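Below are structures written as structure tokens.
Just so it is clear, none of the values below were taken in a lab; they were calculated from the coordinates. Everything quoted here is computed from the prediction, not taken from an experiment. Cβ atoms are built from the backbone, for glycine too; each structure is taken alone.
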Structure P
Amino acid sequence: MNFEFGEEQNLLRDQARGFLTDNCPPAVVRRVLEGDELYAEDLWQKIVEMGWTAVVIPEEYGGLGLSYLELVVIAEELGRACAPVPFGSSVYLATQALLAAGNETQKGHWLPKLAAGEAIGSFAYAEGNGQTNAASLQTRFEGGKLSGHKVVVADAQISQLMIVVARSASGDGASLYLVPTDQEGVSFEPVKTLDPATNHANVSFNGASAELLGSEGGGWALLEQLLDGAAVLYAWEQLGGSDRCLEMAKEYAMGRYAFGRPIASYQAIKHKLANMYVKNTLARSNAYFGAWALNTGADELPLAAATARVGSTEAYYFSSKENIQTHGGMGYTWEFDCQFYYRRSKVLAVVIGSEGFWQEKLIQASAQADVA
């Protein structure tokens, strides 16, 4: 496969990078990390005005009707800026769930709101320690009402729409349900994570009104499809952050002198930077594979998604850690910005399943590809 972005995507990247350089400097990330805001609402409104929340939504629902190639470019730039906004929850997951399984009424009501920033979406499926599966689901839909508990749901408190994975009314398998969050049957318990520039909460449903999304009992297959798509998009966001870590480390090493020489001239620092570059380049190759599969709807998407997710997760953690070490003692201080990327790398590594979960999916997808 020979894959590269075209002129339109490269122009969009330049535009997005310039926009985020102006509107999401490190001071914005620090403001949210240190303050009481759940997200950078002013930045989010500007992102909405740029049309980024509407990229892959069809024009008939108020979107731009563009491809996933444009969306992965935006995801990469948001990762570079470490933007403290609910883009992943709302765009990678909730919007994609509606596009994949919503009926015309659901799409007609919610997609224009998501595209215009009038609503933020979130996605809830984990229920406790370990990986949730169809057999272990405790959240249940009965008599038109949803009851149960979900843990560490990203952007739950700021969302108006939540997509929830729950046991079907018939008791046969799992289904996805659309839940408006502004009702008495939905309550939140804030959860502190390593990255205060993101927000998470445990969510309890006590007879909450909900609508079936997609076919009853078909929720787990739909969830797998949604996770594969989100894995590619998050992989590009992680890759953007990882590349920025390499740039930060290189810039510091070139400008920091020790014994009359820039520390970048010392072999130990050269090796750190080289190892970061190798990790990032491998992750980019895998992310290209994922972008191609997502954009074309290729049968290889499960393999491509797992490959991209594992590669970018490893690269982001490694580069964020080495960036801190390249900065030396200064890298560990609160005043330096290295911490933003290390924190974000750890949170993004588990937002749609742990690294081990995606490694297992990669093994399974590889085995199936070999059989085919």
Structure Q
Amino acid sequence: MSDPFPGRPQRINALKEALTRRILVLDGAAGTFIQNYELDEAGYRATRFADWTQDIKGNNDILILSRPDIITDMHKAYLTAGADIIESNTFSATTIAQSDYGMEALSYELNVEGARLARVAADSAATDSRPRFVAGAIGPTNRTASISPDVNDPGKRNTDFDALAQSYAEATRGLLEGGVDVLLIETIFDTLNAKAAIYAVQNLFDELGFEVPIMLSVTITDQSGRTLSGQTPEAFWNAVRHAKPLSVGVNCALGPDLMRPYVDELATVADCFVSAYPNAGLPNAFGGYDETPASMTEHLGEWARSGLLNLVGGCCGTTPAHIEAFAKAVDGISPRTNSARDEKMRLSGLEAFAA
């Protein structure tokens, strides 16, 4: 079949062209925005889920269906702040993640409606001279294929590749039906999870007969400079570069003061666009985030001037005010350009290897 959204191929071309001309701006945190509403259990349930048999407070994705007004206001706020790309509110909208709330059966609907809400907001903000784009957010789930959940049983797993791929495929199908321009596989802490997502997405492209670009974003969990499953940024890149992503980058976990070396490492080795959207620092003793728009911009502006970035945004703790500051900081700065790399066999374990 052909792409059911006639305007999507044109938007994808516009996105690729814009990335060669300027640094594009991603949106900021969804959770931080939603927390401002101080919703209680009834607030999450609203009318549709008033009689749900499990607690659902904290399930931010379900607000797509119970409080779409909040999600629409969030998208509008980030677009007004200067975001070129907004993410659908679907980070945890897989069957695996929604099983915590007994809402697995809603996964497909969540992704369709989450993408649709973002699409409507982006189209309303777009102009002929400045299109706006929607990234379908695909989170890592709350399970890992590489690490045992039981320290006393190293061989134990609570998921596997096939289960992950099936869950990712259903979410992706919904995102594409809802009208996203790109798929953002983000906050990757386990490369095997990401490989399951890539596998699912590419198989779905083959089935549907059309495709959209894939963006990848890894999370470096601490100052060891590795993912939770132990890979360095370059080893991660070697493991996923076969997907030919539109972009690769780093998000979450660290603030901008600690993330720079890992963005730099990817910017050195990747032959695609590079993104970065850090947290507003590490959580403080009260679970909040202390990095202000000004303090973060000091770092992100330097990254941009140093030629590390094609896309910049914010993760946990960031707000529309942060995104507005980032957009102003990178305005007029030339985007990173790819440099040719020697042709070598490049392998990955926990470390990168080239021969």
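Compute distance in nm of label points 7 Å out along Cα→Cβ at positions 218 and 258 for each of P, Q and report the one that scores greatest.
Working: P: 6.0; Q: 1.8.
Ranking P, Q on distance in nm of label points 7 Å out along Cα→Cβ at positions 218 and 258, first place is P.
Work out FRET efficiency 1/(1 + (r/R0)^6) of positions 226 and 338 (r between Cβ atoms, R0 = 25 Å, to 0.05) for each of structures P, Q, then name the structure with the largest result.
Q
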(message) If you rank structures P, Q by FRET efficiency 1/(1 + (r/R0)^6) of positions 178 and 242 (r between Cβ atoms, R0 = 25 Å, to 0.05), which sits at the top with the largest value?
(response) Q
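Which of P, Q yields 6.4 for distance in nm of label points 7 Å out along Cα→Cβ at positions 170 and 330, as computed?
Working: P: 6.4; Q: 3.4.
Computed on structure P.
Where does the value -17000 come from, among P, Q, when helix-only ellipticity at 222 nm (-39500 (n - 2.57) for each DSSP H run of 4 or more, over all residues; to 500) is the thing being computed? It would help to have the intermediate numbers written out before the result.
Working: P: -17000; Q: -13000.
The correct label is P.
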(request) Name the one structure among P, Q that mean count of other Cβ atoms within 10 Å over residues 306-313 of 23.5 was derived from. (result) Q
(message) Given a value of 19.2, 60 for Rg and Dmax of the Cα atoms in Å, calculated from one of P, Q, which structure does it belong to?
(response) Q
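One of P, Q was used to calculate relative contact order in percent (Cα under 8 Å, 6 or more apart), giving 16; which?
On the way: P: 16; Q: 19.
Structure P accounts for this read-out.
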